[in-house]
1. For the read-out relative contact order in percent (Cα under 8 Å, 6 or more apart), a value of 26 was computed from one structure; give its label from I, II, III.
2. Which one of I, II, III has FRET efficiency 1/(1 + (r/R0)^6) of positions 50 and 138 (r between Cβ atoms, R0 = 25 Å, to 0.05), as calculated from the coordinates, equal to 0.70?
3. Identify the structure, out of I, II, III, from whose coordinates log10 I(q)/I(0) by the Debye sum over Cα atoms at q = 0.08, 0.09, 0.17 Å⁻¹ was calculated to give -0.28, -0.35, -1.22.
4. Work out which structure the value -12000 belongs to, where helix-only ellipticity at 222 nm (-39500 (n - 2.57) for each DSSP H run of 4 or more, over all residues; to 500) was derived from one of I, II, III.
Structure I
Amino acid sequence: MSGKRRVETMAENRAKLIAAARKAFAAQGYAAASMDALTAEAGLTRGALYHNFGDKKGLLAAVVNEIDGEMAARAQAVGAAAGAGAGAGAASADDEWQGMLAEGAAYIEMALDPEVQRIVLLDGPAVLGDPSHWPSQDSCLKRTRQAVERLIASGVLKPVDAEAAARLLTGAALNAALWIAASDDPLAVLHKAVEAFRALAEGLLAKPA
C-alpha cells in the first residue's frame, strides 16, 4: 500500500469510528457504549480504535471535538445571518454586535439537541474535564476576543480588557448550556439562560441598549 493510500485509509477509518461512536454515545451514553459493538458497527477492529485514538477516552475526545466544532459553525452562521439582517447596506459595528449576541444565544439553544446534551454537555465534562480547556473552545474564545477587540475599537463596547470580556462571554454561554443539559426542565431553563446571557452581555455596551 502506498503512503498516500495508507493516509487515506487511516482517515477513512477514523471517520467510520467517529460516526459509529457518535451513534453509540448518543444512544447509550459513554459508559454503557460497548467498544466491541462500536467497532463492529464501523466494520473495524478494536486494534483500529486503539491505533487511531489510543483508547475509548481518546475516541470520546475526537467525537466531542467534532460535535463542538459543528456547534460553533452553526452558531456562527446564525450570528452572521443576524448581523446581516440588523441593518441595511454594508455591515456595521452594530450589526457585528447583534451577530455576536445571536451567536451566543444560538450556542446556548443547542443544549436542547439530544446528541449535544448527552455527548458534549454531560459525558464530555465528566470524562474529559473542564470544557474551557478543550481545543474547540479555544478556537471559539479566539474568535470572540477578535470580535470584542473590533467592537471596542469602534466604540460599541466599553474599553475593557478584550481577553477578559471574551472569556466571560464564552464562559457564560458554555455554562448556560451545561446548566440546561443538566436540568430536569431544559426548555424552561433555556429561556432564563438566554435572557440572562443577553443582559450580561449588554452590560459591556458603551451606551445602554
Structure II
Amino acid sequence: MTFCPKFITFDCYGTLTFFDMAGAARKLYGEILSEAAMQRFIKNFAAYRLDEVLGAWKPYAEVVHGALERTCRKNGVTFRAEDAMRIYNEVPTWGPHPDVPEGLLKVAKEIPLVILSNAMNSQIMLNVEKLGAPFHKVITAEETGTYKPQMNGFEYMLDVLGCGPEDITHVSSSFRYDLMTAHDLGIRSKVWVNRGHEPANPYYEYEEIRDIGGLPGVFGL
C-alpha cells in the first residue's frame, strides 16, 4: 500500500535549487588554478562548508567565509573577505533544477510541501519563489538556531508541524546533510534524489529517484 504522508519535507539547496557553489568558486579561481587543482578546491570547499555547520549556529555568510578561507589556505590561494561575500550574495539568485517545477506542482496539489533548509531568512524566499509550487511552510536554520545535519532542526520542524517522524516523507539529494539524520530520528519514509552528489547507501532505507519528476510516482500520483 502506498504511503501518503501528512507532509512531504524537503532539503532545498542541492535537492530543489541548483546550488552552484562550484560555479561560484570557478568564477573567482578558475583562471588561476589548473582544472585538477580547481576540482580539489571545489571538493575541499564542500567539505569545509559541512564542517563549518557542525558547531553552534552562526550566520551563513560566516559559514561561507570560514569555509572559503580554510579552502584557500589549504590550496595556497590568496583569500579575500570580499570573495566570500560575493559567493554568499549569489545564493538567492540560483533557481531550480529543470526537473523541479513540474514534479513539485503535481505533488503539491495532493500533499502539503515543507522546506527545512540551511538558509538565512533574508535569502531563502528568493529561491523558493523560483521553484514553481506552493509551500505550506519554509523553515530555515536561522529560525531553528541549528544547521543540518544536526538533529535540532528536524525536531523543531516536527514540533511546528504537529506531527511525528512516522507522518512525513523527507526528500533530499544528500545523505550527510539529511537522510542519515532523518534515519536516526525514525523518519521511515525517505526519498533520495540521486543528483550525483554522493554514492548510494542502502543502509538508510530510502526510495531512489533520478529527479523530482519521479516524485509523484512515489505517492501513486
Structure III
Amino acid sequence: MEIRVNPTRMELNRLRGRLQMATRGHKLLKDKRDELMRQFIELVKENKRLRESIEGKLADSFANFLLASAVMSSETLEEALMYPTASINVEVATKNIMSVRVPEITLVEAETASEHAVNYGFASTSAELDSSIETLAQVLPELMRLAALEKKVYLLADEIDKTRRRVNALEHVMIPELEATIKYIRMKLDENERSTLTRLMKIKDIVRKEA
C-alpha cells in the first residue's frame, strides 16, 4: 500500500487523534449494532407469534364464511354485508429505537360505532356468518399491530445492515490505514532523527579535528 503523507510530528499527532476517534466510534457502533440485533430478534419472535395467531383466526373466519356462503343465497349474503357497522380511526405515532423512528399504529373505534360487528337481522343469516364477522372484527387490531411490527422489523434490519457496514469499514479499512500511516510516519521520523544525529556527530568530529 502506497502511503502519501507529509511525515511530520504535526501530522502524526493529527492522525493519532483521528485514530482515537475512529476507535471510539468503532466501539460505539458495535454496541449499537449489538443492541439493535437484540431488539430485532425480540421483534421477530413477537412478529412470528402474532402472525401465527392471526393466521389461525383468519383461517377459522374464512372457513365459517365459506360455510355461510354454502347455506345462504348470494343476494342475502350481499345484503347482510352491504352496510358498514362501525367507524374506525387509525392513530399513527412514532417511537425511537436506537435512533430509528419506527411506527406505532393504534385503532380507535368511534363513539358512534356499534357494540357489535354485525348490523343485520339474524333471522335470514347463518351462525357461521356471524362468527366469521365477529372474528374478523376481533382480529383487525391485531392486523394493525402486525403491520407495525413488520415495518419495525424492516427498519431495524435496514439500520443493522448500515451499522454493520460502518463497523466493517472502520475495522477493516479506516483503522488499519490510520495505524499503517502512523507507523510509517514514526519510522520516517526515526530515520530523520538518526540522520540528523549522524550529521551532528560528523560535524562534531570535523570541529574537533580543526581545533
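1. Values: I: 19; II: 26; III: 35.
That value comes from structure II.
2. Details: I: 0.40; II: 0.70; III: 1.00.
Matching structure: II.
3. Details: I: -0.34, -0.42, -1.09; II: -0.28, -0.35, -1.22; III: -0.58, -0.64, -1.14.
Only structure II yields this read-out.
4. On the way: I: -24000; II: -12000; III: -26000.
Label of the originating structure: II.
Values quoted throughout were computed directly from the atomic coordinates according to the rules given, and no laboratory measurement underlies them. Keep in mind that this is a model prediction, so the values were computed, not measured. Cβ atoms are built from the backbone, for glycine too; each structure is taken alone.
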